[in-house]
1. With helix-only ellipticity at 222 nm (-39500 (n - 2.57) for each DSSP H run of 4 or more, over all residues; to 500) derived from the coordinates and found to be -26000, which of P, Q does the value describe?
2. Comparing P, Q, where is distance in nm of label points 7 Å out along Cα→Cβ at positions 24 and 200 highest?
3. Given structures P, Q, which gives the highest value for volume of the Cα convex hull per residue in Å³?
Structure P
Amino acid sequence: MKKIFIILVIFLQTNLHANNNERILYEAYIHENMESWRNILQQYETKVLNYKEVYEETEALYGYIGYLLGIKEKKEARIYLKRANLNIEKLLYNKPNSAQLHSLKAALLGFEIALYPLRTPIIGPKSIEHLEIAKKNDPNNALLWIVSASRYYYMPSILGGSKERGLNEYHKAISLFEKHNQEKQNWQYLNSLAILGSWYAEQKQNHKARKLYNKALETEPNFKWVKEKLLPALDKN
């Protein structure tokens, strides 16, 4: 009985820790408090992690690298990308058929292309390969469609890129989040609404952008990026 109690306590502590980190990351995202996000990453770095924690760290790294690229901090992004790549290889070794992991790997390869454009001819096909594996194993994975959407949206049309396809695939990702009831307290869902809205704004389809921004604020009224930057920018146009 004592041994069972100890195991139960450890299990509860692990889950509370994970839930607390998720909450902190979510709050950091909506308030643009990336110092808090970085602190979580530092905590992961100072301890021995189990499989679940390695995945959580990698997902957090994915979000943080995207942020760094957005603010043009490429030197720091390279450091975190190296860490994320080491993690994803460990994760895929344990779960080689995971659509989520292959989608995450494809996303990291996309970051690598952004950081090292000259490697595109080598890295690009690898990213596509991971997306195809993900699609084969679970076509209802939201991250798969987020990564695929970005690929089509930013790829030159001469190479097969398509703004329209990118927009449609991002809509599919959002629909999958909603279908699986993953909208609440989910920074990736909010980020998807914001990114898709910004793409519509780039295409001068402001009514569609506004609809997505409002949807994001209905889900999370304190979403600073949309509330203080994206919507006001739209109002100026």
Structure Q
Amino acid sequence: MRTIAVFTGNRAEYGLQLPIIRAIDAHPELDYRLVVTGGHLDAAFGETISEIIDDGFHIDAKVGISLTHDTVEATPEAIGNGIVKIARVLSEMRPDMAMIYGDRFEGFAAVIAASQMRLPTAHVEGGDLTEGGALDDSVRHAMTKLAHLHFATNEQAANRILAMGEEKWRVHNTGFPMIDLIEAGDYTPAKDVTEQYGIDENAPLVIFTQHSVATAYDRAKHEIQQSISALHELRSQGV
């Protein structure tokens, strides 16, 4: 039996890892050690650790890593604090492997701690591109170079990882985990969503989301004003 330490720091990334954790749990020769951190433990973000428990998973460690203030120093401080705390957890847990997803700062701290402890480390969703001046790309690519095994979600991403000099046998194009949930029908039915939010299924629907660019946060107000203007224009057109 081999154990895999799985790190999760927020609800969005946890949802993408869900089929992976289930697959590890179902494998006769594997077991997971779930390390929960970040927004899962923060009341301001809904303390979504409850969702993990509701899904029937056991939680093996809680690591408090949060952005304590809204300054440019907050993230590097959280990463440094996270490295120390996660290293202690891994030292006590002694798993055979660590698995980290994506490009979040909590995951960055985890991959630094794991790789520097010479623990075989798997990274999921490396090689992707966010572009637009976000920090995501540099963090994600740094995590790729620190990890030992790579599970890309598409062929282009896998090729980027290979272009970074990673050995071919380490890179696997395994696809986007969320597709497994869609294929299994494991999602909220459209009727439940429309009823919960009072949405008229016959009316035009606009789904809008905006993420400020971390490297240009001073432009966030201007950017959201432009977006609101665009939404008003759509409304004036009857959308």
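Since every read-out is calculated from the coordinates, none of them should be taken as a lab result. Here the structure is a predicted model, which is why all the values come from computation and not from measurement. Cβ atoms are built from the backbone, for glycine too; each structure is taken alone.
1. Going through each structure in turn, the value belongs to P.
2. Sorting by distance in nm of label points 7 Å out along Cα→Cβ at positions 24 and 200 in descending order puts Q first.
3. Q
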